[in-house]
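Listed below are the structures to be examined.
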Structure 1
Amino acid sequence: MSIGITIVVAVVTFLVGGALSYIFFKHGLRTKYDNILKEAENEAEVIKKNKLLEVKEKFLNKKADLEKEVAIRNQKIQQAENKLKQREMVLNQKNEELQRKRNETDAIKENLDAQLVIIEKKKEELDVLQSKEREKLEAISGLSAEEAKERLVESLKEEAKTQAQSYINDIMDDAKLTANREAKRIVIQSIQRVATETAIENSVTVFHIESDEIKGRIIGREGRNIRALEAATGVEIVVDDTPEAIVLSAFDPVRREIARLALHQLVTDGRIHPARIEEVVAKVRKHVEDEIIETGKRTTIDLGIHGLHPELIRIIGKMKYRSSYGQNLLQHARETANLCAVMASELGLNPKKAKRAGLLHDIGKVPDEEPELPHALLGMKLAEKYKEKPDICNAIGAHHDEIEMTSLLAPIVQVCDAISGARPGARREIVEAYIKRLNDLEQLAMSYPGVTKTYAIQAGRELRVIVGADKIDDKQTESLSTEIAKKIQDEMTYPGQVKITVIRETRAVSFAK
């Protein structure tokens, strides 16, 4: 019994204790919850205040920035208003000045109108007086106004002719002094600044051999080797009694060079027969073609000329094997190109274009075909075909006056071509042609009336003309020299220029007895 009561008491006590513990635990949780809630409310209040402060600060900053922008804009507007006011003041001043000048112009115009009326009246009075005076003069002189006018015009014509001739002579003398001096300076500077080489080509090449025994091997059995060589090269091979020499004859220098090199290889190798000849000639021809292209490229690089068509480069290379009046064509082209560049620089023109035109001016002398055209026109057509510029094409075509010159490059190329060809030792002339040219010069001058003697001197560069003092006066000598120069220029072909000097002298002879 007591055990059961004890158990009951224990159970009741346990339950009561648990209930009390739960009540106390619940109360503690509520208290802790309330505390946390208060803390959260306090923190929220603090965050709210902070955010409000930040927003207020940003608002104040924005407000300050806007106030600054407004102040700057107001300042700019104020400056623009000030400028407009200044412009308005200037315009008002100009308007007032314009109005004042307009008033002055109107006053001047009125004054001029009044003066014109007075002038018209004076003119009418003058016409009346002139008519009266003319009538008086006609009555005194016995001549009409038209007759007097004709006589006066004739006298004025003679006087004007004399003065005009004197004026023309003065102008020509002054032009000769200045133009000749300047032209000589430019030409001399151009020539002095260009170093030249002289090369003379013939239509015959002499191939030297060590002994005459080789001649028999070159000829071959029944002449088959020499026939094969001539057929392969297109060159006539002359084997005669000349010791240790074989003559290669052809008008094409490229063929002669191929034949010479082929012969050299055949003689060096020792194997000479038709099959070997054809093989060697083919190799040499390919080598010479490559050498031609290489020479053209090297020439353009040396002269600083770029962008040429490959065919033009090949034509320039072929110039090495061509000659004109005994002057190597490539050397002549290089010399002309350098002279053109120097002269263009002296005249303030483009030296690169001038050098290009000078190099290409004689490309018409080395075509693969021989058309019936002058070499200048053929060279111009080749340049046009390979897309050269129009002024360069015109300079090529006009350097012998076959066409009209349209650019300043053309006379420069013409002059430099003449300088290169006229240089002493540059070209070889046939003696008969040279003597004929001198005789033609003298005979041409002798055909004029009053000429007593003529002398062509300085290799035909100067013509001395002696006239009779009793037949021609001093003024006529000037016109005579001009006429002879013009006739020589129109009718004769010559390198460089010819100076015509007319000499008139009076001799007084008496005898003492």
Structure 2
Amino acid sequence: MIIIYLILILALIILNFFKSKKTLHMLQQNLYNENNRYLKWVMKNKKQFIYLDLLVVILALVGVFVIYDLPVISIICLLTMSLLSLIQAFIWRHIILNDQNKKKLVVTARVKRLITTTFILFAIPLVLLGINIADPQKVWIIIFSLCIMTYLNAFVVLIAMILNTPIEKCVYLHYKNMAQTKLKQMNNLKIIGITGSYGKTSSKNILGDILNIKYNALPTPRNLNTYNGLIMTVNNYMDKFCDIFIAEMGAYVKGEIAGLCRLVKPKYGILTTIGTAHLESFGSEENIIKGKFELIESLPSDGFAILNGDDPKQVNYKLKNNVRVIWTGIKNKDVDVQAIDIKCSSKGTTFNVIFKGDKKKYHFETKLLGNHNVYNILAGIACGREFGIEIDDLIKAVGKVKPVEHRLELKKLGNFYQIDDAYNSNPVGAANACEILGMMPGLKVVVTPGMIELGDKEDYYNKIFGEQIADVADYAILIGEKKTKPIKEGLITKGFDKDKIIVFNDVRDAYPYIGTLANDKEVYALFENDLPDTYNEK
């Protein structure tokens, strides 16, 4: 009988290994449940609660009350539970863990501490099982508890995170003090904060590429735009040769940007575009606007802010401090730095720039696509000019700006071109992406699961997105039948051919299908979507 117990325990250990790996990955991607992001993900993803899991729990419960004293039936029950657990382990290993991810699990020191605490939690019933192995009733109760923990693996890992909270706070304070001490010692360091609803990472990377033609500029790596991310950047990436620190600042609730500013104390600030991203967590558009302007209102009077003159939310905002403002824009002629004559092709974008008070036009070329990136480049040009970079050097720097991964990144995949805008889709970015697709020659395809985290306006914006797709695309490939209903409704509203609306439950199925569309015409496929773990429908 003990051997049968061991078979079941081994099966449950294997299953928990794969489930915990996925759970830790999602906990990390959802910022360790900041603003309940992880809990919301769990509630939206029912694949965390496979019915086979529940059947194992039910069999264990039956064992507690009915068959603990019936050896033959107990053995059959235990072997059935073992088989079901191994089947589930196979499913998690070969199906769920193989979901396409843009970001892999990063095994940081924090993750290692979480793994240790999670292991201890699962080890407790195993130790109790060893102590009470001679008592069948207690053994069945412990097995039932272990099966419950396996079924609720997502919450067990969350409990491990909560138990680790005191340790994490101590670790945070230690590294925070270390970072602030380092910043105080760098008296000549220029610190620029960048925030906005959309385009923060692109703007940060573009600004870094532009400023690096004269200075040693350090942008926050990847998307390290939280408290921990900024602290990690200062401690691990900044050295004494750094002239400029470009701090991307992300937020999900009002007050977060102000906290980040207290941490790094920027003297200069850039706002990209203010929209409805994270509307659900902010609570209202007014809170979003106030939250983003926390950066600008934290700047000293001898600094400057670069704002978007085409964004009515920025133009109409009443600043509560007297920081100098530099306005950039494309449509608005009454700005300090304006882009005109914008042309987009498969090779990139060209445009001319006019500075207020200077009648001369300056020609710029970039490998990046679309007006969205032109706005970010304008902010970089304005900042570079303020920092004393000559126009000729700015022109060279813009020409060398590298495309940002998954943000309107043009690349050749087999027999079609992919416009990869697969990171954190939003209404403004989606509209810009559709506009860019419309400028391309040949056959045009959009691949998308729609937009998320837009609160009660999510369906509304996705329907509009469907209408925008209908204006530019020849084919629409929707990922997830349920989630993309509003997009399909928008497509049909605009009279889009129903036969050219293709639905897949997994984004990986879209690639071979697009390959079949390539014939005499070039094919351009816009991938406008969010993290696959959030939208794949199994």
Structure 3
Amino acid sequence: MRTAAAALISMVALAGTGLPAFSQTIQTPAEQSGYTRYTQYQDIAPFLDQVAKASKQAKVLVAGKTGEVKDFAPADIYLVVLTAEGIATPQALNRKKPTILVLGAQHGNEQSGKEAALTLIRDLAVGDLKPLLGQVNVLVMPQTNPYGNFVNRRTNEQDLDLNRDHVKLETPETRAIHAVFRAWMPEASIDVHEQGDNYYRVNSGRVTNANIAPAIRAFARDTIYKETEALVTAGGYTWHEYLVTEAMGSQGAAGAAEPTGANLEELTRPSTVDLNDGRNSLGIYETISFIQESASRHDIPTLKDRTTYQYLGIKGLVQSVARHAEEVRTLVASSRAALLKKASAPAPGDLVHLRMVHARDPKDPQITIQHFQTVPGADAATASPMKVVTEVVRNWFPNVEPTISVPRAFGYIVPAANKDVVKTMIAHGIAVQVFTADTEVEVERYLVDDITPSTEDYVAPDKIAVTKQAVKVTARKGDYYVNGAQPAANLIPNLLEPQAEFGFIRYRMFNLVPDKGATFPFLRVVKRQTLPLETIK
């Protein structure tokens, strides 16, 4: 099993001869077609090769491959590294500048994010955005779902939703994304999507999970939001924080079916706290991470327009991070260092939050938004069938409140039988050790007092009550140990705790839902102990 960093070392450069820039003659594939078709996989490599030949600042790497299916050969997943220094490895990255990761088209039928990402690559490499590379490094994965783009559907060649796969990492595409992230450890990221035909053309969603440092969440809201909105509106488009309206109790963000039935009460909230998406899964590492959901009719006639405002949203993030480069770098570095310090010597009051809910705010009881509404009887051939209406939303849940939290542990023992769990953690870039001899260990284990399993995959048990027991056990040679003092310090408990809403227990593929009266297989190590361990290479 290979680490994320090792996987990145195997990346190969397409080109980069450093010829003089000729940005006026480099067009994206969408521009070349006059925005009459979506850019496909076979168009991307020649375009990236042309950019790399024109720019010393651009290096084109291969981060992974899609799986093979009957109608589509395995496709490379490209990573474009854009730096003033023209480097091609994480080891050579100038860490005095913050780094931004841009992810395009995780959902294959949300194509304008890919088109905007290709435009961004060109403009940073040989265009008017090139001076920004003096303040920031930019990594772009423009097409993370080549097969989905090819057939214009949401899912990949396995028929899996990439943006519900950032915990279990079942797809080669999400494994490539996380390999890139863990090797380069960017300070900021943006995952670019499309939604329906929203009045607000660009919608930005910040990290919301309660485990992420409050200072990072506040900076995203108070600084990045404000500056992105200014750029988008100056371009003639509308912007808003990304909001979701759903039925009370919905698990749609997890990947489960939406509840159905008449008279379901709805709430409006900021985007999900879940860790299985491309924003919070990176944000949990104390990253200033965003999702961008732009308005779309998902048709070719609007492709140029929606590519334009997608581009403005991404550009807003890049420019804002560049404008606050030292503040961003210092904020993220200090937050990551503080997390590691806490995880190295867990204190009783240091809690990791396993379950949380969206909540009302008495100081912010309602929100006023605008949206489109269908005009009854309108003739779509001669007039717009939509009008703009203003709505005051009183079921407004802007806050996030933890409901189940546990004291941080030094680490976890995972039985040798759970190799699938260990393989997934290694794919996350989490360091895992193995016991080299049988040894007695003081641990906390969980006895399951009551449990109501979920009826759906991707959803944690509806109810799970546990009793924590302090015991001595014998860890067997070949069992695994996961030290909590590493960059994934807030992710590890959320993967391995039985009450975690976002962990491995929620996925049937890991077969971890216990019976009432059973003991949960993963054990908490809560005292510093000398253990016979070696690291898995």
Kindly point out which one of 1, 2, 3 the value 13, 23, 17, 16, 10, 9, 6, 4, 2, 0, 0 was derived from, the read-out being P(r) over Cα pairs in 20 Å bins from 0, in percent.
-> 1
Answer label among 1, 2, 3 for the case where relative contact order in percent (Cα under 8 Å, 6 or more apart), calculated from the coordinates, equals 14 | 3
helix-only ellipticity at 222 nm (-39500 (n - 2.57) for each DSSP H run of 4 or more, over all residues; to 500) gets -7500 when computed on, of labels 1, 2, 3, structure 3
Tell me which of 1, 2, 3 gives 1.7 when you compute distance in nm of label points 7 Å out along Cα→Cβ at positions 136 and 216.
-> 3
Give the label, chosen from 1, 2, 3, of the structure having the highest value of distance in nm of label points 7 Å out along Cα→Cβ at positions 88 and 128.
-> 1
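Computed from the coordinates by the stated procedures, all read-outs in this text should not be read as laboratory data. Just so it is clear, the model here is predicted, and its values are computed rather than measured. Cβ atoms are built from the backbone, for glycine too; each structure is taken alone.
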